[in-house]
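In structure tokens below, several structures.
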Structure P
Amino acid sequence: MPNNAPIGVFDSGVGGLSVLGEIRQLLPAESLLYVADSGHVPYGEKTPEFIRERSQVIASFLLGQGAKALVLACNTATAAAVADLRERHPELPIIGMEPAVKPAAAATRSGVVGVLATTGTLKSAKFAALLDRFASDVRVITQPCPGLVERIEAGELDGASTRALLQGFVAPLLAEGCDTLILGCTHYPFLKPLLRELVPAAVNLVDTGAAVARHLQRVLSARDLLANGAAAEPRFWSSGSQANLAAVLPVLWGPAKSVEPLPC
């Protein structure tokens with residue numbers, strides 16, 4: 001695999017752009033491919049079997065585009081599909097996401113950690129294993145957030161309806177004394193400015209986008225796959241409305257030349 005081959009990144013929608021941004025910042029020489037499976041968003045309400053099938057299809061597409069590594073920029077897709085993809089493609093670096101339970105458990109002072117996540121992530125065996133492994137000494141309160149991904153997909157990051165929805169999810173966690181809040185979906189970091197208005201300044205907001213970018217860097221370096229030339233223009237595909245993704249990209253990512261239809 002040539003060093004200057006691109007990195008393929010995908011999510012159920014636009015949330016993975018938060019991870020893509022961390023990769024771009026840490027690894028500016030890397031060429032990037034991004035698939036938003038917006039025709040099937042949100043994954044959090046889908047069955048694990050459906051998510052595995054979609055992940056296989058998208059992985060095959062990105063490999064067909066020459067990807068040298070895959071990043072599942074979605075906690076729900078990672079929980080459902082990363083083990084299967086690694087078994088199918090043992091030669092390929094495949095990086096997944098997981099909610100930041102370990103750093104949150106280390107950071108809390110009150111001993112109470114709140115988790116904002118999709119229903120699919122919170123129900124997954126992977127999440128349960130994280131709690132067993134890293135959170136035995138703290139109290140973890142989980143909060144599913146139906147409807148929040150859809151607000152972010154629409155680029156509505158600070159409107160009244162988004163604010164009301166997020167306030168309703170956060171208030172019970174604060175009432176229980178949580179001082180650390182895990183953003184357990186890659187969409188949610190885009191709501192950090194709004195969250196900072198809704199929670200006390202002392203509450204830690206924890207996500208894993210930067211940690212995933214660092215892990216990707218280590219894996220590529222270990223395999224001698226780090227790019228050594230100039231990055232190509234990022235490419236974007238959507239299985240939903242290309243117009244919707246093109247409209248929200250300037251808000252969540254920055255200028256992009258075009259959005260292509262995902263042919264699968």
Structure Q
Amino acid sequence: MHNHTESLFAGLWQDYVNHTPSAMSIHELLGATQDKPIINDHIALRTFNHDKVNLDKLAEHFIRLGYKEGGEYHFKAKKLYAKHFEHEDPTLPKVFISQLLCEQLSEQAQHLINQLVDSVDEQAYLADDFLYSGIHWSVERQVYETLAAESEYAAWMSAWGFRANHFTVSINELEQYDTIEAVNQKLKDSGYTLNSAGGEIKGSPEVLLEQSSTMADTKTLDFSDGQLTIPSCFYEFALRYKKPDGKLYSGFVEASADKIFESTNKAD
């Protein structure tokens with residue numbers, strides 16, 4: 001694997017587990033019965049469709065490493081647009097990048113988001129570690145809560161900024177588990193809470209992809225005007241099925257991904 005690629009994913013992973021300790025525990029739980037390392041199916045990144053930091057700016061980091069665009073996805077209710085990127089080396093994770101279509105939010109929300117992004121340096125996205133650089137602004141609790149009332153995704157971005165929103169275990173590459181049900185059961189038996197929006201298993205063999213995920217960990221963050229305990233990141237699990245040509249399906253399913261986004265919703 002190219003060193004640059006390796007260091008990018010290592011940086012993303014280290015930052016991710018710092019905010020998502022459950023992912024490290026689950027990684028160890030599933031890895032305990034493996035002779036080989038756990039393979040990541042994909043990672044996901046979130047952003048705003050703002051010129052400085054939009055999907056294309058984030059994607060440049062992967063395109064430089066040989067990634068190619070794979071497909072595009074629309075999430076109308078959540079006001080999101082996404083693309084995925086894949087590498088010819090099948091051991092490298094796919095990359096799913098979504099962006100919030102800010103112009104579809106209220107004037108107030110757009111104004112708040114623009115204020116945040118105004119703090120980002122024009123050249124910031126060029127830095128090697130930009131994709132796990134977190135926030136480039138200070139944010140008030142009230143801004144977070146105002147955004148949360150309109151878009152959970154916008155609020156998450158305001159608090160967490162640029163970092164992996166989740167990593168995904170490839171169930172196809174696990175030695176002891178053949179089904180997503182078996183993985184889910186192991187997680188529940190170990191005390192983890194799964195995202196049950198639209199059912200614990202999103203997708204089906206018919207759409208060639210089954211996915212499940214934990215509900216995000218929570219972390220107390222220091223906002224500019226005090227602390228707030230909010231959802232951080234989550235861990236996902238994916239099982240892919242073969243297409244008629246015998247190759248594993250490598251895309252994503254909009255209806256399933258739509259529900260996966262809800263893994264960072266606040267617990268009721």
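Throughout, read-outs are computed from the coordinates displayed, never taken from laboratory work. Since the model is a prediction, treat every value here as computed from it, not as a measurement. Cβ atoms are built from the backbone, for glycine too; each structure is taken alone.
A value of -13500 was derived for helix-only ellipticity at 222 nm (-39500 (n - 2.57) for each DSSP H run of 4 or more, over all residues; to 500); which structure in P, Q was it taken from?
P
May I pose another question? If you rank structures P, Q by FRET efficiency 1/(1 + (r/R0)^6) of positions 36 and 140 (r between Cβ atoms, R0 = 35 Å, to 0.05), which sits at the top with the largest value?
On the way: P: 0.70; Q: 0.15.
Comparing P, Q, the top value of FRET efficiency 1/(1 + (r/R0)^6) of positions 36 and 140 (r between Cβ atoms, R0 = 35 Å, to 0.05) belongs to P.
Where does the value 17.5 come from, among P, Q, when mean count of other Cβ atoms within 10 Å over residues 12-19 is the thing being computed?
Derived from Q, not from the others.
Computing relative contact order in percent (Cα under 8 Å, 6 or more apart) for each of P, Q, which one ends up highest?
Biggest value here belongs to P.
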